[in-house]
1. Using the calculated result 20, 54, 24, 1 for P(r) over Cα pairs in 10 Å bins from 0, in percent, for residues 251-330 alone, pick out the matching structure from 1, 2.
2. Comparing structures 1, 2 by distance in nm of label points 7 Å out along Cα→Cβ at positions 243 and 267, which one has the largest value?
3. I have 163 for volume of the Cα convex hull per residue in Å³, calculated from one of the structures 1, 2. Which structure is it?
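Values in this text are rule-based calculations from the coordinates and carry no lab data. As the structure is a prediction and not an experimental result, all values here were calculated from the model. Cβ atoms are built from the backbone, for glycine too; each structure is taken alone.
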Structure 1
């Protein structure tokens, strides 16, 4: 995906201490801090550059560095660590002004105690055990949205936790600058869950959501050059298995060329407008020969977010999931819970959509074909990629407007191979079992008010989504292996009360 400003994201590494211990101790603190930051940066696990900052010993310096972080576009988050005791009152001015995601790394420089040599000099230098507790209190007192990561800085588990938090920070950075184009500017008529307060979404999440006439896209399609269409169709031939009617000389070859025109035009519109996500609706195809479903599949694979039927919330989540995925294997796609397999003990959910499922989740090479689509005023049979999703763990993320707040609902899943072929089903699809099982997973989703559309993520974890939700100030409901429906109902009631009083 192009259109975004290219910059190297940074995580600033801040270390707390105080002047009480003297210049020599502070010199050692700074040296240890530099070595930790360099190690984190060089580990190759974090999706952003770790930038060391001088040791902080007073409120003025702390406030200055927090304001500088706010003003630096490259800074997407701040990692803090108290090497010694750092009186936490001096962090109040900075933390109350900090607008970037905050991680509290509770670690220490050394791995083990020097049993035979430990003395008070060692104790005065290596005070993270209680320095971080002093700092932790002020975070709790300020009710700071922060990620607490505990363990030695060289521990792979700690690095993975930091990396997950950093990916969520990148998503928040993308969220604050996300533009969403709604072609047709409408949700599917009479549908409740795909609606929501777009002004509140921009205030809370930074999303700029605006509608554009389908005629804007129709005009772009008419301007696409034949030479560009030729190149686009050649790309299709390389990437997919083409059904016979779409191959050279086939009776649907010209339809494939129109699909290429749709993709080229839509991509150009999004790039020129700086959009990261978009929606379409089958109820407004005025001037289009068919729903641009294949173009939507292709653009999702290129990193754009997408939502069908005007669903701008899911379009945004798909885009943010793409950001969190980075270069990791797996994919993120728009999808919906479509139908069930309810044989006792073999319950499954078949997720799909009419056309728009991203091939980043495909197992094997997708089939490109055409098929009639009775929903919407399609003058020709739309093209689509058909495939099964690869097996493995996944997460469904959905965002719903609860009136006064937004709720991010996360369901952990296990994608499985279909037991049987589905030769007559002309859609891409994923078959999954919700955790802890079908009965409780489906009940929990419905209890929480989860929508029928989701961002289906094979390369983003539930914890990363949860980190993002907390950074963004969303209510987060996570449904996983430990789901207890009675506890969930209580959580939902407590959340209602908490949000009403502004906690």
Structure 2
């Protein structure tokens, strides 16, 4: 590339939706601190609050562009940066025929479990791949072998000045907070039981956030007799002020958590609040155990750490001071921008590559299926091949796959977070997606929802009518006297409510 063209390289950020959340914040912060010309393109309608925030920060945003305009912008960009997690809108774009470009994928999820995984076929489309955490890097490293540029870790950070200046209040109570969505992707299923087991006087545990589990969690609090210690305050418009009344941040992650670089942890540490984490791997990219917070792998360790800090004020204050020092030295968005500048400079030395459409070839041994079902099979291929098995014409293979789908966690539905309901909303006429959703609802003992999905599959032309009739009949039998089974720690009535959110 000539020196003249290098003077103002254009970076086009592609994101599923510019919405409150870590990935959108990362895109905005990178655009603000970058020396490159940056435009963010939201593939689905951006949230008004984020459009206003982007405008205040001076970041150009294109909201929900037409396909023709989108392809033209990709063609004109020097570098295309796809902020990536599992969404049908982004994956459908990335596997399609695309103009010559330099494609960089930044993976914003840990990739522990379905639905939030990124398949190898998506990774292999990129010229370079970046992870947001060590766990995320481990997830993508094998698929990224052979890319022109080796995969690397670049952590996203945001400006934390408002949190560094938080003046924390004093209290006789032990104030613990959990910040984020109240759903199965963010919270451990036994979080209320864990709170009830904290051995510290004057405990007040506050959930700052909202989501589909809120009502069920409140009921569990009453049943556990811990209701007097637990409060739900919803989302905080002014997070620095909310954190001024917090002593410890609790992070009770479930084994399937997609969290990769948790913004709430960074904000709390900047405010001088030590995090106590229950983490599937027992380690964190942000917190050094025993230095600026506590990282645990088992529930008893998590509860014990929260109990100890409730009794040892000097210990939690020392951890909090170290947490703030860590945030001041490490959590700087300029570090992120410099790392990307070096990567972008290397990419500009490469020619643009054209991208033919990924062939989602039909298999004669499978039942007829459309693009929506094929896209879902592709998205989950590396972690959940069961969907592909359900397409088999071999009745034994298909029956085993259907049973496995019916026994899956309701989290695989995830209406706006890469789950089957999300794929169905993007491909509303696909009979297989409706059928699979029906199987999950049936396994959840929600027969009315299952029946509606099976009928939707029938109306949309489901090809294996004998099999569909069998499942519909079994579902009709459930309606007689089966109450919903609370398979997720009492949050059963909130499952599939449509409120699960993305990164």
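1. Considering all the candidates, the number was obtained from 2.
2. 1
3. Corresponding structure: 1.
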